[in-house]
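Several structures are given next for inspection.
Where a number appears in this text, it was derived from the coordinates with a stated rule and is not lab data. The shown structure was predicted, so the numbers you read here are calculated from the model rather than taken from an experiment.
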Structure I
Amino acid sequence: MAEEPVNVEELLAKAKKPAQDAMKLHPFYRGKTQTALRAPVRNFDDFAIWYTPGVAAPCRAIQENPELVYEHTSKWNTIIVLSDGTRVLGLGDIGPKAGMPVMEGKALLFKYLGGVDAVPILLDTKDPDEFIRTALLLQPAFGGINLEDIAQPKCFRILYELREKAEIPVWHDDQQGTASVTLAGLINAVKVVGKKLKDVRIAFIGAGASNVAITRLIFAYGVDPANCVVVDSRGILGKHRKDIEEKRDLFAEKWNLCQITNREGIQGDIPTAMRGADVVIALSKPGPGVIKPEWVKEMAKDPVVFACANPVPEIWPWEAKQAGAVVVATGRSDFENQINNSLGFPGIFRGTLDVRAKTITDEMAIAAAESLASMVPEDKLSPEYIIPTMDIWEVFPREAAAVAMKAQEQGIARIKTTYEEELKRASEIIKSARDLTHMMMKEGFIPPAPEA
């Protein structure tokens with residue numbers, strides 16, 4: 001059957017439009033989030049309840065029992081989106097000020113998709129010790145910390161040390177969040193091409209924080225690491241990589257991948273890694289041209305290509321399909337099969353906060369991935385539909401419930417609940433956040449965007 005002709009100019013114009021719109025709408029709205037009141041102000045007498053003198057009573061109660069801070073304040077539903085701006089999207093080290101639009105956008109998604117109040121905070125330091133110290137100093141006011149866009153290898157140390165020392169859940173969304181959604185997409189993608197996940201050969205292109213976490217989650221789910229290869233900027237990882245061995249204390253995660261992957265000891269670059277692979281999972285540098293169509297042609301029968309670099313994928317989806325890829329996914333919302341952590345973190349944090357979990361484990365991330373994958377019914381699976389879109393809002397409360405159940409199973413939840421109770425609770429909170437946004441738009445508190 002002949003391939004339908006592709007209008008490349010039209011597709012490229014579509015790909016450029018979000019950036020064009022962003023440059024127009026960001027200065028129009030002057031920010032994406034604001035503070036809104038949760039409590040009523042019926043008259044000025046209410047100030048005596050919400051502030052002095054009445055507020056002294058809950059202060060004393062919390063002093064006697066610190067856990068009451070979750071009952072008397074918004075700590076139960078408020079997190080920090082914390083970054084130093086050293087690894088922003090595909091833009092690299094652009095600094096804390098330039099990273100602010102991304103963190104505000106993350107806060108918007110947290111609220112609208114997960115009903116979570118998120119405060120973007122950018123730290124003007126590149127010192128991991130200062131970053132860790134600041135995060136720990138901030139934690140009394142927040143219910144969780146979402147680390148974002150931090151360069152490796154320090155992102156691993158910051159995450160591991162904060163998870164060990166903090167009394168609130170800490171996770172790095174570029175790691176666990178991206179990994180959760182990628183696993184969900186992979187679970188369904190291999191079904192579409194009629195393969196078994198445990199048998200597939202995967203070429204991971206890029207060895208940054210995201211792909212390192214993706215390998216960890218996928219291997220924990222049952223894929224054989226020895227049958228897979230990982231490529232960084234200098235080539236395929238393996239025991240032959242003396243450059244990494246010499247710095248194995250600094251790049252411990254990479255060195256571990258050198259030990260457990262690449263059973264055959266293959267050496268080379270991206271095309272070598274892709275040859276004969278069933279799946280490519282790329283989170284490397286923005287394309288196009290990082291992955292070439294001729295390399296896709298050298299993959300195994302019915303290949304799957306996840307090209308997830310932002311803001312531009314390593315290969316355009318239409319190029320990968322013309323080269324023979326059956327399933328193609330990117331990180332962009334304007335193409336089919338968006339593999340984006342926005343499908344994961346709002347629901348995962350919702351469930352974590354609702355049971356007041358002490359941390360967010362890989363097992364909780366896997367539970368979210370399975371829940372997300374299950375939202376695409378078997379009879380609806382197709383090369384163009386392997387993962388739900390963000391407008392299917394039921395995804396997020398279901399993820400929350402799955403995460404809450406796993407946290408209780410692992411003994412790290414401070415609050416007990418049932419799946420049905422958490423599904424109802426999360427649904428109500430998320431619906432309230434969405435309804436509030438729509439009401440503010442309808443009433444003009446959020447003005448309509450200017451016409452193009």
Structure II
Amino acid sequence: MTVTVLQWIIVLASSVLMYLISPWAKNTDDFYKATKANGQQPSFVILTSSLVISWIFAKSIAVAANLGFSYGLVGGLAYACYYLSFFVAGWVIYKMREKGNWTSIHQFIRSKYGATAMKLFSILIAFRLFNEVWSNTMVVGSFFGELGSKTYYISIVVFTGLTLAYVIKGGLRSSLLTDLIQMLLFGTLMVMILGFLYPDLKGQVHGKEFYGEFTFANGVNLLLVALIQIFSYPFHDPVMTDRGFISDSKTTFKSFTWASIIGFVCILLFSLVGVYTRVNNLEGDPVMTVGKTFGVPMMLIMNLIMITSATSTLDSTFSSFSKLWVIDISSSKKITLSRGRMAMLFITVFGTLPIFFGADIISATTISGTMVIGLAPVFTLWFMNASAVSYFLSIFCGVFFGIGLTINLFPSEWFWTEGKYNDLLWANTVGTILSFLLFIGSAKIIKWRKKSVVLT
């Protein structure tokens with residue numbers, strides 16, 4: 001039996017298992033809020049597991065391995081810092097719920113800044129969800145064939161369709177229940193991978209090649225970018241924020257805090273796959289290379305861990321998009337199961353199309369991450385008395401820097417560090433500072449003008 005056949009068996013078997021586990025949603029609360037028939041909300045364990053595994057994307061662990069290969073453990077550390085987003089988002093959402101009594105991110109935006117602001121925000125997060133589909137499925141496709149090959153495309157279409165089949169049954173409830181299974185499986189596979197790598201790595205943990213160099217040119221640029229983006233990046237991801245309002249506020253904050261710790265550790269550990277290829281001078285994609293180095297068992301483990309992470313992300317993306325479409329931005333008050341399932345079908349089809357046009361996996365993170373830096377003051381200063389003007393100035397500031405970065409608008413002479421990601425660090429630092437200045441400054445000016453009018 002060939003490796004390819006075994007890989008197909010893994011895809012089909014795991015999909016059938018998820019389908020059997022997934023319950024049929026009997027009402028809209030089941031489908032959109034994951035509430036049980038007796039009204040019970042998701043527990044700490046289920047919520048934490050779902051948060052972690054839905055954010056350990058197939059593309060994330062691939063990028064973590066690549067950064068480990070390029071920069072050593074410093075590269076893994078840089079990418080792991082993105083998972084501090086959970087703590088930031090958890091704290092902000094906790095305060096928004098306890099002090100502001102908000103019941104969703106969209107309610108907050110609409111109530112405070114208006115319907116137009118809410119629509120703009122929805123476009124930003126829809127773009128995020130759109131990217132999540134193709135950027136994760138193409139990682140799975142790479143295990144079945146060369147980029148652009150027939151088997152590559154077939155595997156992506158089959159895998160995406162099978163994931164849709166089980167999540168369309170129960171929506172968010174299906175997503176949360178399967179996430180728990182997927183998290184347990186991911187943890188088991190991670191331990192198995194580290195078991196293979198440890199004998200060869202234990203003698204090299206003191207080497208320079210293992211850790212890398214803590215310099216701007218060796219991954220520190222990206223590390224600082226991550227520490228800047230954690231104050232904006234999580235708020236344009238409904239997969240994370242939707243889960244911030246489905247359990248009581250204290251359970252939610254506890255889950256977000258632990259998700260931050262667990263996610264950080266998981267990504268840092270998986271970067272050791274790349275570190276292994278680095279210290280042993282192995283060429284090629286780290287995940288594929290390590291799989292081939294240790295033979296068929298490791299290849300199948302790598303395949304399964306990619307499928308597990310991609311599946312959990314896809315089902316969460318589908319359920320979040322259905323809520324976005326039917327509840328958050330719909331002008332109709334008809335909240336039905338059929339509309340949610342049609343929304344899932346829509347994002348499945350259109351989110352897969354970029355695969356056929358040569359999309360670049362890393363652009364899904366870096367471009368969208370910079371474009372939304374304007375969300376940082378909007379959410380971290382949620383309590384501030386600011387108007388729609390402040391909101392739009394901050395948001396468009398981030399969009400400007402994101403687009404400018406994409407089209408190479410900013411001259412390299414402006415960048416104060418060296419190495420890869422120096423442009424990203426400059427744009428995120430300057431853009432974030434300017435967003436806060438515009439947000440706070442405009443709010444103060446408008447308040448002063450209103451006060452002046454009253455006095456006159």
Structure III
Amino acid sequence: MQRHFLLLLALGITTILFAQNPLILSQYTADPSARVFGDRVYVYPSHDILATPGHGRAGWFCMEDYHVFSSANLTEWTDHGMIVTQNKVPWVKPDSYSMWAPDCMYRNGKYYFYFPSTPKDSTMGRGFAIGVAIADKPTGPFVPQSLPIKGVHGIDPNVFIDKDGQAYLYWSQGNIYAAKLKENGLELASEPTVLANLPTQGLKEGPYLFERNGLYYLTFPHVENKTERLEYSIGNNPLGPFKMTGVIMDESASGCWTNHHSVIRFKDQWYLFYHNDDLSPNFDKSRSIRLDSLFFNTDGTIRKVVQTLRGVGITNAAKPIQLDRYSNISDKGATVAFLDTADRFKGWKTIFEAPGAWVQYNSVGFGKKAYRSVIAKARSATGGTIQIRDKDANGPVLAEIKLPKGEEWNEQKAAVAKLSAGTHNLCAVLKGGGRAEIDWISFQ
């Protein structure tokens with residue numbers, strides 16, 4: 001394991017992350033722009049940090065750089081490290097902490113990273129400008145251009161390349177704007193157009209355009225009530241006109257003021273990337289990116305996406321299975337809480353407090369390997385037994401993990417009954433009374 005980690009460092013790979021929702025537990029992330037390059041998905045989010053005296057505005061969004069993450073299976077994510085930082089961009093006002101939602105495209109052998117920020121040259125006008133950094137690989141190194149794109153004032157850049165090769169740039173600044181891009185990706189090829197027939201009341205921002213079966217979907221966050229929900233309109237041309245069609249995702253139950261998203265097709269399935277305030281429930285300017293599947297109706301309209309903890313992908317049975325990112329949970333006696341409220345990046349734990357309380361975690365991949373044991377990182381102040389069942393809370397018992405009485409976290413092992421190959425749904429059930437807490441389980 002250590003040799004493998006050193007090899008990753010030598011290749012410039014920072015961290016391998018195993019995550020469900022939220023995808024990243026090592027830092028705050030927001031505004032995920034997902035792109036499929038080759039056989040991997042690359043996500044370019046913004047990077048929320050907490051403002052400190054002299055570094056950002058207290059109580060507001062604070063962002064100084066960008067990272068890029070990638071995955072081949074949407075379950076194991078690699079952090080490739082920082083790719084652009086504010087004080088190394090020639091045109092950005094130093095220490096402005098305004099590196100907001102970005103995007104990236106591949107064109108003519110290069111990767112073009114688009115990002116907004118506050119310009120240091122006041123003659124560029126008030127507000128934000130949008131610049132470009134260029135790289136030979138999707139993970140960089142990216143070289144920022146000396147000046148932002150002329151004629152573009154706003155935030156939330158989104159790039160789209162149509163089937164004929166024409167590239168378009170979308171952004172927001174009160175309205176949502178669009179323009180054609182020149183072949184060099186650095187200049188506008190047409191005058192900015194205000195996209196019409198969109199909501200006129202309430203904030204709208206974060207445009208993201210994609211095409212499916214000849215239809216162009218203009219998607220964006222919009223404040224219909226008090227917080228943002230994800231809406232969409234459909235047209236027959238990248239520049240519209242568009243017709244308002246529906247809602248992709250309702251307002252977050254947590255009350256997170258913003259949402260920001262992207263939509264991709266990967267291995268014949270469509271996905272919605274978005275964000276919530278999972279790791280910072282009391283401060284919604286520190287957000288975390290998420291991922292759920294997206295489906296269409298036969299008429300091309302989008303089925304509303306419901307936020308989940310489980311997310312997508314198949315979890316490797318030999319890796320830590322975070323039961324707190326459950327697919328389903330019993331009505332009584334099972335809850336989820338932070339492992340450490342002083343360090344929420346440590347994640348969550350599942351708490352069982354009533355006989356028969358359970359959590360179900362779907363899509364665990366066992367492959368063809370014959371697993372002989374299961375390990376649970378757990379503790380029980382009263383002592384107790386956790387059953388691991390196949391399928392659901394009433395399914396066959398695969399293992400019984402006995403937890404000794406104590407306050408310390410320990411890894412407890414139990415034998416596993418014979419299990420057929422393939423992918424299984426698992427359920428952890430508290431047998432009898434007592435109280436138990438589980439961080440994760442894993443099979444050997």
Task: Of the structures I, II, III, the one that 42, 23, 21 was derived from, the read-out being semi-axes √(5λ) of the Cα gyration tensor in Å - done: III
Open item on the list: If helix-only ellipticity at 222 nm (-39500 (n - 2.57) for each DSSP H run of 4 or more, over all residues; to 500) is calculated from each of I, II, III, which structure is the one that comes out at -500?
Closed with: III
Task: Highest-scoring label, criterion being relative contact order in percent (Cα under 8 Å, 6 or more apart), among I, II, III - done: II
